[in-house]
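Laboratory data are not the source of any read-out in this text; all were calculated from the coordinates shown. Please read all numbers here as calculations on a predicted model, not as lab measurements. Cβ atoms are built from the backbone, for glycine too; each structure is taken alone.
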Structure 1
Amino acid sequence: MTPQEQFALERKERISQYQNDSAFQDLSRQWLQESMDRKYVYNFDWMGRPIIQYPQDMVAVQELIWKVRPDLVIETGIAHGGSLILSASMLALLDMSDAIAAGTTIDPRKSLRKVIGIDIDIRPHNRAAIEAHPMASRIQMFQGSSIDPQVVEQVRNAAEGYQKVMVFLDSMHSHAHVLGELQAYAPMVSQGSYCVVFDTYVEDMPEKFFSDRPWDVGDNPKTAVHEWLKDNSGFSIDRDIDTRLMVTVTPDGFLRRDR
């Protein structure tokens, strides 16, 4: 066994123990609740743009992008643009990696891999900051509801020709809206890639935890995921990611397309 294989085996064995560690699971859930109550999730940037994600989930996203090596990432929910920038920067690294492996060079001004972002309200100051960012050439934005049939058709047209597609759903977190997003965008995900549904953790929080939001226990992204999966057996929940992260806003939300 090589040192690399030994390291991987030790990691796998260590993570598998978390599945039966109820104390660690309870502590992780408690920390998520307490940190969310203190708006901890708003504390971070990616390449200068605010990104409303936990560091653990940012790490998981970059790992998935590097593993799958998509040429297109579709994201619902833009906010300040940090998540778009994260995806775009990872796609730039993939292009660089491919060029190095092939012994060629790439023109950084030319967009090869691309990110599509959709939001019902792209605020002017956020749009201006995203369009001025060094990653802007890789980003295409659409304004409108992510489940509006016209918007979905625009995104579908923009996605034509891309072979490896990954999807991140992180806009309105009600059951009906996320279910509509899954129906619209999950079919665009390529085999072996992922549709990641964020904020499924709402189902695991106390009722009325989000008193100023239209989602709650029983009406949230996780309930939408479970309903949608009943009729979409080509996808499965990658719970290994949940177990490895422990603190994540996306439990049961990492959906892998198996066929």
Structure 2
Amino acid sequence: MAGTGQLRALVVIPTYNEAANIQTVINRILGLQNEAIEILIVDDNSPDGTGQVVANWSENEPRLHLLRRPGKMGLGTAYVDGFRYALQHGYDAIFEMDADLSHSPEDLPRLLEKIEDYDLVIGSRYLQGGVNVINWPLSRLLLSLFANWYTRTITGMPIHDCTSGFKCIHRRVLHSVCLDEIASNGYAFQIELHYKIWRQGSRICEIPIVFTERRQGKSKMSGKVQFEAATMVWRLKIQDWLGKIRSAGAAVN
């Protein structure tokens, strides 16, 4: 397989009102001095002008791209639109990354190196019994730990950080996942995507990262988002059961 430096990589970053953070994020990614890593900002018509900041910058920066959307359409659809862009433009590796500096851009080369041998590389906050989270209140940490335990227990996924939003995916995996069938649109999107990739027998690796809670802007977490994630795992499990029933019926016939 080609060396890491020859893989064309695209960092997909959804934004909604991230003007306070986006310039720092972009500067740190471009500062990695890796010409193979480019950036796609998927902006949902941010009222604070995030999209315009990126549009102005991209005019003179060939590694920075902008996908404008008409309004706030959700995290899941933003990533799906970003994935489609990546596939259409021939990128080999596609990153998911938050715009709020909770994920360190300096970890991107570590994920990219691993994607040479895996189909999905997850930046994990929870590995080998450790917890690598900074500035979270205890209630948020306990909620996240419970959500991951809950997801693993119901789905059977052997992934420590099922809800991680920092990852690198090889294009061959996105080709095999039917993006049109992804039903979730909040943080449950991460669970559903991981599950679909795992169920098709892909090679998955987790590497430790340090997650730092945002210092600027407002978190997008809400009760509605939590409810969607809690119910999504059961939808995935029921879909599996129905699939097995259909397969058994087809074998009998």
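Looking at relative contact order in percent (Cα under 8 Å, 6 or more apart) over structures 1, 2, structure 2 comes out largest.
For which of 1, 2 does mean count of other Cβ atoms within 10 Å over residues 82-89, calculated from the coordinates, equal 25.5?
Derived from the structure labelled 1.
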